[in-house]
1. If you work out mean projected area of the Cα convex hull in nm², for residues 47-230 alone for P, Q, which one comes out largest?
2. Of the structures labelled P, Q, one was used to calculate mean projected area of the Cα convex hull in nm², for residues 103-358 alone, giving 19.1. Name it.
3. Out of P, Q, which has the highest value for volume of the Cα convex hull per residue in Å³?
4. Where is FRET efficiency 1/(1 + (r/R0)^6) of positions 87 and 255 (r between Cβ atoms, R0 = 41 Å, to 0.05) largest, in which of P, Q?
5. Where does the value -20500 come from, among P, Q, when helix-only ellipticity at 222 nm (-39500 (n - 2.57) for each DSSP H run of 4 or more, over all residues; to 500) is the thing being computed?
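Every number here is computed from the coordinates shown, using simple stated rules; none is lab data. All of these numbers come straight from a predicted model, not from anything done at the bench. Cβ atoms are built from the backbone, for glycine too; each structure is taken alone.
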Structure P
Amino acid sequence: MITIKRFSSTDTDFKAKLDALLAFEGAQDESIDRTVADILADVKKRGDEAVIEYTNRFDRLTAKSMSELELSHEELQQALASLPADQRAALELAAQRVRVYHERQPLQGWQYEEQSDDLKGTMLGQKITPLDRVGLYVPGGKAAYPSSVLMNAIPAKVAGVKELIMVVPTPNGERNALVLAAAALSGVDRVFCIGGAQAVGALAYGTQTVPQVDKIVGPGNAYVAAAKRRVFGVVGIDMVAGPSEILVVCDGKTDPDWVAMDLFSQAEHDELAQSILVCPDAAYIDRVYASIEKLLPTMPRQEIIRTALQDRGALITVRDLDEACAIANRIAPEHLELSIADADQWVDKITNAGAIFIGPYTSESLGDYCAGPNHVLPTSGSARFSSPLGVYDFQKRSSLIRVSQTGAKTLGRVASILAQGEGLPAHAKSADYRVES
């Protein structure tokens, strides 16, 4: 028997129960942070030598030089060619769908000319340019995620990033063919078989062999996350990701086995993952619970799922679907399934979610692999103010300002008045010179 929290929106202490459910202590482990700080400092100081030393120690390798840790384009293509036909076809289709979706995201800047007589000839706008070089961290060894390669590398290439450097640890020399094949399909430029904080440090500071990047993206363990936090500011990072989350809003008409498995799909990530069902039908929630008990013993990762559901999962009864959507907005989940027969009419009710899966046939797992939208999503309620990874994360925007002689007189007077009000006379005089000319 599995114990999952069950409560109702009509409970007098509902808010307290929901707050307790959502509370997550993401404080960093001090010992991890100290270790990471030391590794980063050493990589910054000694470069390749330190990277090789830590890689040999942590991944149990015997590399003598960085050339032994860099893969050639031929090796990536060989990995692609080695895949079974069904795996290659699936990977290629997923890559195509991810690329097509991201190609629809805006790539161009804009500008406009002022039309009034006193500003004629003045142009304002925005120039969008891709980042020059990006680092992609990919987990390696048995925890291999080719989908992460596609989701991080393809939007970077669509954005026009000139050079994409991938790092992936290979414990005991174990190289995952799917990951390398995904790199080949995604247009990754260079691949280094290094991981951990030392790989993040190499990307952030640059070494004799690994070029310094402008931004680091991609998931990793606690040491990688700590390293990304520490190098932020030297380089950009994508986000500080928390545990995986799914919230299913259901009308009580979906097959309960489907919903149970959808809850499992996130719970199997790790013990801190969160899976929540919200439904106005208490009898249906009973059926989902019965499906959970029936299906859990069939799951290879059942102990991880069990722990996640017992510690951070919940089955919540609500008054109606309107209230369910309001609670969804309060939670702001990473993944939100609207498992509702007429789901389209409820989408406008949702304002906070990383990704919205519309209708009972749209399982979250499709979004993870091949639907097309990015699976790198905001977690821990950050969907209230942040967005999925996209082309825009690999671009930077510059404001364009060209002021005509006429415009300088009109705007200069305004700027001068405001600058004097702020006590910045040089600013005011700089504007006044153009007015007086």
Structure Q
Amino acid sequence: MVTFELTPHRLILLSYILVILVGSFFLLLPISTYKDISFLDALFTATSATTITGLVVVDTPSTFTPFGQLIILALIQIGGLGYMGFTTYFLILLRRKLSLRDRLLLAESMNYPGMHGLVRFIKRIVPVVFLIELTGAFFLFILFLRDFSNPLNALWQGIFHSVSAFNNAGFSILPDGLAPYRGNIPVNIIFSVLIILGGLGFYVIQELILYYRGQVLRLSTHTKIVITFTGLLLFWGFVLLLTETIQWKELSLRERILVAFFHSVSARTAGFSTVDLKDFSEGSLFWIIILMFIGTGPGGTGGGIKITTAVVILLVVHSYLSGKNQIVIFERRVAETTVQRAITIFILSFAYTTFVTLLLTKLEGTPLLPTLFETVSAFSPVGLSVGNSQGLSFCADFSPIGKMIIIITMLMGRVGILSFMLAIYGKGKESRVKPPEARILL
């Protein structure tokens, strides 16, 4: 008799699906939209918001009323913090005790190492998240006051974009997006800081706070890796994109520098853009694809295969070529199980995005590079797009089947491909019997 066990991976996947379906229902209400939209478009928008992707098949400010925008914002907040983290925090406030199963589920959904200190972690990090978002909203409100005659409108714009930026969602309710602000230094800085903080991961944010307070004497290897390689990716992304934008004569020098910097920040997971991505060369677009695929730190609002996964893969190559039998970074040895997990995530992610890209080029008859860009953007999930003629995402012109493929890709990217596969197939029991070792020529 076959039994279906609700493992933590399956419960997390089902919780995201439930939030998406409820969000789709609210977005279909007459109070949510200025004009009728199909269920598929509502489902796509709800999925994009919950998975904090940012791909759009309908224009957000002209399609959704303030109530509809509020629903999108709520989905972004729930998706960014994680459904389990969000609900658990309020259960803690109500002084409800968490069972062992609840703790296992929460640790898995938040990508937290173990269960020790998990409750303290949630109680500490959720107020910090709201504080960061409120601070960002305040500064954006001050800046938007110059552009909006109604202070309430400026306040709403500030709140929406602060939450969207910190959660790396990429949604905007500005009529022309962020394009009018590509030369505005304060706006670019505020958005970039919010995006970077969200992408570091909640565990890193907590550890930095404790380190600043003197409660932690030494940063963990994980935090060192995330901070160091976040800086390296931002620097090289900026340099490589600047080699192109510096040649754009239609922009001022300040705008060229800001465009290169902002897209180096945004490309890794946020999905905001201050220029039409069609203006970038194929080489720059491919570099952005690489940035999107790598993504940010684990356990935060970012996506991709994660910085730590990419670093472990590089360390494996480096160690083998150096003739070393151990993988070491920052004077710490990387566990074999971590190496196996990183290789598995990389191979599954590469295989899936390649398969979906080739499938969509056949189904939709679209060019390879824009389709690859859209697929990786959905999988990471980022939300950047080369766009269509109406200013929507490239996938807005896809058939219903193509849009459903992107929806599944966004969901898989947010849950994590490894967790998604384990939710579908389950995890077999490890055998204690060790067969004789095989000799395989490579």
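1. Across P, Q, mean projected area of the Cα convex hull in nm², for residues 47-230 alone peaks for P.
2. Computed on structure P.
3. Largest one: structure P.
4. P
5. Q
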